[in-house]
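Nothing in this text is a laboratory measurement; each read-out follows from the coordinates by a stated rule. Here the structure is a predicted model, which is why all the values come from computation and not from measurement. Cβ atoms are built from the backbone, for glycine too; each structure is taken alone.
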Structure 1
Amino acid sequence: MNTRIIAIVNQKGGVGKTTSAVNLSAGLAMMGHKTLLIDIDHQSNTSSSLGVRPLTQENTVCQLFTAPAETFNISTIILETMVDNLFLIPSHRNLSSVELDLPYKTNIDNRIMLRDRISIISNNYEFIIIDCPPSLNLLAINCLTCAKEILIPIKSEDKFSLDGIVQLHSVISSIKQNLNPDIEIMGYLPTFYTASTNLAREILDQLKKQFDKQVFETVIGKRIHIAEAPIAHQPVQLYAKGSYGAKAYNELAKEVINRGKEKIIS
């Protein structure tokens, strides 16, 4: 199976990264694609958005980085979710401690631990979606080294949302050169879009001028159902099936699928 591993990353918080990870994954799964969602953010909002209470979980993403390789069984940390075809490796607040300890692991390459552990089961899924931490720390490096494609959410109501892209591009370029030559930016996703504001339109125009066809045609607007769904611990497609948010993220899922097909053809 040609598994597509997609990292959703932006070191700036509040851009819709986790919301997009959850709802894109749900959309792909609902279309019949077996999908694994990995929560690598110690805030555990991705896990919570799928009804998982991270503090009650003994087996979490932390074990990807801490369990001895000779005894580790990755299947013990993969959970079924409320969405058919969607599986989850949940996070835990202890991931922040793992992040602090990771640089001191000198007996292994601490930049590729995630890639090594995920390679065992990657062929079991059509899509693996990684919700990266909102930083460019060693955990994020692991995510980018593991992924084949990158999706970057951009908050269209924040004029500073583009500022960090230069730094992110620099990190991606370094990883591509030194650790993961296959990684590519799949696309930039405008989020929190409000067509009635000049700022949102200006940022979207700037995105399209700068990145052209890499900007998704799907634009995620600022809608109440998208904001409410995580509080209800559900993807928006279950929380409000016929809502704008559900339709928008399903359209994003279709576009992600089609971009993969275009890559194969080209």
Structure 2
Amino acid sequence: MNFKLNNLPKRTVKPREVGLTMVMDKNLSLREIDDFLTVNLPYVDMVKLGFGTAYVLPNLREKLEKYKSAGLATYFGGTLFEAFIARDQFYDYMELIQKYEMPLVEVSDGSLEMEHKVKLDYIAEISKVTKVISEVGSKDNEHIIPPYKWVKLMKDELEAGSWKVIAEARESGTTGIYMEGGSPRLGLVDEILHEIPQENIIWEAPIKSQQVYFIKKLGPNVNLGNIAPSDVIPLETLRLGLRGDTFHHFLDENVLKEFQLK
């Protein structure tokens, strides 16, 4: 850090298991990645190449190598996994992730309906080769999953071999664990947290208000995903109480009272 500032929330340090920040890379160029890493590297843990962008990106291997050289785990968006499954190309996908030596693989069913037992089999199979993160929740706002079912799905996927489970929100932050306007489904979040340890969950939170909600609810070391590259530093200030939205949340009440008396 650039100078000393007392009584800040304690952040986990890299390599982290909790307090993770996952960034979505939808179309960064190689030069933009260099600029991104120069500023944001200490605060990023994982980078997702959003949805099916890996198929159309030029310089895919060079892009992955830049992130790998910086010590960041990368993975392809779950939609790409689903695109392979929909075309009966699971083993082609397995070859793909081994070809590019992917340290993480996302297994999702947000766009493609599949029996959950089948999804669990995919998780178990892929976890023999590399680390799996699985996503729970639909990208369709009309498909509402009851809270008890969210919990069971997450539990089963962790037991099948997932390292973390992702709570779906899309890059828009308007579906899955959120209502159409972006507000969290409060009862759903509480039900999940009642049964699933928070360190096992990555909450997709692309909107600032969503980041603020989870930081205030679960602390500075909550796992957050689908963060835009330009929002990494602003998010870190939210985690540390160095932005108005969380400024008072992390200040000791006695310090505040003393300040108000002066």
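Descriptive notes on the structure:
- Parent structure of the calculated result 0.7, given that distance in nm of label points 7 Å out along Cα→Cβ at positions 49 and 129 is the read-out and 1, 2 the choices: 1
- Among 1, 2, which structure scores highest (criterion: mean count of other Cβ atoms within 10 Å over residues 89-96): 1
- When distance in nm of label points 7 Å out along Cα→Cβ at positions 41 and 185 is calculated for each of 1, 2, the greatest value falls to 2.
- Test item: Rg and Dmax of the Cα atoms in Å, for residues 57-120 alone calculated as 12.9, 38, pick one of 1, 2: 2
- Test item: distance in nm of label points 7 Å out along Cα→Cβ at positions 65 and 97 calculated as 2.4, pick one of 1, 2: 2
- Here relative contact order in percent (Cα under 8 Å, 6 or more apart) is compared for structures 1, 2. The highest value is that of 1.
- In this comparison of 1, 2, the computed figure 12.2 for mean count of other Cβ atoms within 10 Å over residues 105-112 is attributed to 1.
- Comparison of 1, 2 - label where distance in nm of label points 7 Å out along Cα→Cβ at positions 25 and 193 is highest: 2
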